[in-house]
Each structure stands twice: as structure tokens, then as C-alpha cells.
Structure I
Amino acid sequence: MFQIALDILTKQEAKELLTPKMLNTVDIVEIGTPLIIRYGLSIVEQIKDWIKGDKILFADTKIADAGHWETCEAISSGANMVSVLAGASFNTLEEVRDATQLNQAKMVVDIIDLSLSDESKIKFINTLNPDYLCIHLATDVVKKGGSLLEFSRQLSFVSSRRLPLMVAGGIHPQNLLDILKNIQPAVVVAGSSITKASDPELEAQNMRRIIDETILY
């Protein structure tokens with residue numbers, strides 16, 4: 001699946017990006033953490049109204065505590081997918097899992113803050129069996145030249161292929177094919193490569209074509 005991430009944008013900019021053509025190209029609309037920080041969970045309600053409930057709506061909440069309450073707040077605002085940080089406590093991770101299952105929503109565990117030496121947490125996440133495990137290279141790392149592929153090679157999650165993987169961080173048409181072949185993700189996330197493009201619809205369609213052709217052939 002293909003996901004557009006709406007991150008450091010104004011409300012109007014986000015609305016202008018969600019054209020019928022864009023919505024026909026992507027499977028998931030992500031309300032990014034910066035957008036939630038800027039406008040609160042009300043932005044989830046507004047985007048749900050704009051897209052007429054036609055797509056999976058992912059609130060990138062990056063929950064770190066109060067797992068049940070924060071999950072339910074995001075879902076009641078219109079999200080049907082939420083994220084929790086891998087570095088959160090075992091109890092918080094369990095609360096998010098239970099709340100998403102109770103509300104028939106999906107859980108994403110984001111490893112952006114995970115210590116790769118924390119073997120007990122890695123084992124626990126595998127047994128938790130989230131809907132998606134997000135291999136996420138931080139924006140600040142991408143800006144310094146970091147590589148999602150290089151990062152992924154350090155991860156047992158990728159080599160074991162036990163969990164459906166979501167990939168995010170510095171993905172664009174030039175590196176997408178290598179990411180698809182080497183990581184084999186279930187969900188590809190593109191943010192600024194689309195939102196900052198001179199023609200966002202064309203950029204999204206190009207990435208979608210690469211994804212579809214790689215899956216088919």
C-alpha cells in the first residue's frame with residue numbers, strides 16, 4: 001500500500017493536496033505528528049470530512065504513555081490507525097494494542113526511538129504482533145544524509161520478516177525501487193517528496209507506478 005504523510009503543512013496546504021487524483025493514487029492518508037501538534041486532533045476530524053471517509057486515516061500520534069486513553073481519543077476523532085513509540089513501556093504498548101483491537105482499528109509500532117540493543121523490547125514487539133512495524137528514519141537524520149536502506153540492514157525485524165513492515169523517512173522515486181526490493185514493505189510512506197514537489201499529483205503517481213510494477217513483476 002501507498003501512504004501520503006501530511007506533516008509540516010498548514011491546514012489549507014493539506015486540503016489542497018488531497019485532490020481527487022491524489023486520493024485515487026494513495027491508500028492511506030497520514031495526519032502527521034507536526035500537523036496534530038499544530039492543530040490538535042480536530043484536524044483528524046476535518047480531514048476525515050474532506051476525504052469523505054474513503055481512505056484509511058492514520059493519526060501518527062506516536063503515543064508514549066496513557067496508551068488506552070490516547071488511542072481512544074484519536075479513534076474517536078476519526079482515525080482508524082494510530083502509532084505508538086517502540087520505546088514506550090510494555091504496559092503502554094499493550095494498552096494501545098488492546099484499544100485498537102477493541103475499536104477495530106490498526107496499530108503501528110514506530111521504531112524511531114527504539115534502542116537496537118534492547119533485545120527484550122524487540123522480542124516483546126514481535127510477540128505483540130502489531131498490524132505494522134514502522135521502519136522509520138528520523139527527518140533530522142535524513143537531513144544529515146542518513147539512508148533508510150542502511151538503517152534497515154541493522155534490524156532483525158527486516159531480516160526475520162515476522163511482521164508487516166511500513167517504511168518511512170527520505171523515500172523518493174530515485175531510491176524507492178531499492179527499498180521495495182530489499183525491505184519488501186507492506187506500506188510505503190512518502191511525505192515531503194510529494195508535498196514539496198512542483199507537481200505533487202504527478203510525483204505521487206510516479207511513485208505509485210513504481211510500487212505497482214515492482215509488486216506485479
Structure II
Amino acid sequence: MPKKTFFNLPQRKRERIIKSALDLFASNPYHAVSVNRLVKAAGIPKGSFYQYFQDKKDLFHYLIQLIYVDKVKRLREVLTSTSNLFEILRAMTYEAVEFARENPEYTAIANRLMIDPELKREILHDFTQDGNGFLEELILRSYEKGELDTDLEPEVLARIITSVFQAMGDYIYEKSRDLSAEKSKELFIKVINLLEHGLKGCGKDD
């Protein structure tokens with residue numbers, strides 16, 4: 001997280017620093033972006049950078065957090081329109097695709113994160129735990145309504161769904177040259193249908 005001195009800056013200066021960092025990380029691999037490039041793009045002294053952030057990774061982690069907060073805010077909006085767990089997952093898939101279309105710089109940063117396993121594991125650890133908690137909440141609601149026919153603990157089911165979605169994200173990134181946004185969405189929907197109906201209950205047209 002940024003230091004207190006960063007949050008004490010005028011809003012326009014904070015926004016300029018964040019915008020310049022987003023642009024750099026969206027157009028360059030993480031390891032190619034140096035602190036020197038960051039401060040030059042932001043128009044701040046190098047000494048000031050270390051007054052605001054612990055290091056480059058601290059800034060990058062904060063950018064991922066901002067992206068995550070924006071995306072979760074968008075996805076939580078579907079909770080007001082439907083209550084079934086799998087309907088929510090489908091609606092979230094549609095919203096996630098639209099979010100990616102509307103925020104190409106976010107998508108570029110996420111894609112660059114995907115190709116660095118060590119950085120990905122370190123940066124996404126906290127967000128995975130938060131995502132599991134969100135899913136557990138949805139799963140508990142479904143248990144209470146009798147929508148799920150399983151004796152798995154909510155935590156276990158949340159981890160299974162999270163793992164499946166992460167694996168699908170990796171697969172779609174690897175096949176990104178061959179998969180359009182619509183095809184990616186269709187693939188996610190088929191996987192959600194499989195989660196809902198099981199391997200035996202999911203037909204080839206589902």
C-alpha cells in the first residue's frame with residue numbers, strides 16, 4: 001500500500017502519478033518498467049517516489065488493487081438483478097467481458113501479470129482470498145435457499161470455483177490470439193453450466 005504521504009497529495013497529482021504508471025505498465029512488461037521511467041513519466045523527483053511507495057512492486061500492487069476494486073464494484077451490481085448462484089456467475093461473466101472491453105489498459109496490465117508466475121502468485125494472493133470470501137457468501141445464500149445439492153463445505157466449493165475460473169483465465173490468455181471476447185464468454189458460460197449440472201448432466205449444446 002502507498003505511504004500516508006501519497007494520500008496527502010492533492011488529488012490531481014495522485015491521479016497523474018497513477019495514470020502515468022497505468023500507461024507504462026500497460027504498454028511494457030513489468031520488469032522493463034524502472035523507477036526512473038516511472039518518475040520521469042509522472043514528473044516527480046525520484047526521492048519523492050520513495051516517500052510515496054516502498055518500491056516499484058508496492059506501486060504495481062496498488063494499481064492491481066485499484067483495478068480489482070473497480071471490477072468488483074461492477075460485478076457486485078449483478079447481485080441486485082438475480083439471486084441464483086449460477087445465474088450470478090453467468091451475469092458476472094458478461095460484466096467481466098464488458099469491463100475488459102471498456103478498460104483496455106486494465107486488460108493489458110492483467111495480461112502482463114499472467115505471464116509472470118512468481119509476480120502473479122505474490123500479487124494475487126490477497127485478492128484470491130477476498131474472492132473466495134465473496135463466493136462463500138453467495139454459496140451460503142444458495143445453501144439456505146436449497147439451490148445446491150451437495151454436502152461440501154462452502155469454503156471448499158468456493159475454492160473449487162475460484163480454481164476453475166483461474167484455470168480458465170490462464171487458458172483464455174494462452175489462446176488469446178485465437179479467441180475473441182465473445183468466444184471467451186461462451187467458453188466461460190459452458191464451464192459454469194458444467195459446474196451447475198455436473199459432467200453427466202451437461203449436454204454438448206449447453
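Only the coordinates and a few stated rules stand behind these numbers; no lab work does. Note that this is a predicted model, so its numbers are computed, not measured. Cβ atoms are built from the backbone, for glycine too; each structure is taken alone.
List of remarks:
- Structure (I, II) behind the derived value 11.8 of mean count of other Cβ atoms within 10 Å over residues 4-11: II
- Entry that produces -25000 once helix-only ellipticity at 222 nm (-39500 (n - 2.57) for each DSSP H run of 4 or more, over all residues; to 500) is calculated, selected from I, II: II
- Computed 13.2 for mean projected area of the Cα convex hull in nm² - originating structure among I, II: II
- When distance in nm of label points 7 Å out along Cα→Cβ at positions 108 and 156 is computed for each of I, II, the largest belongs to: II
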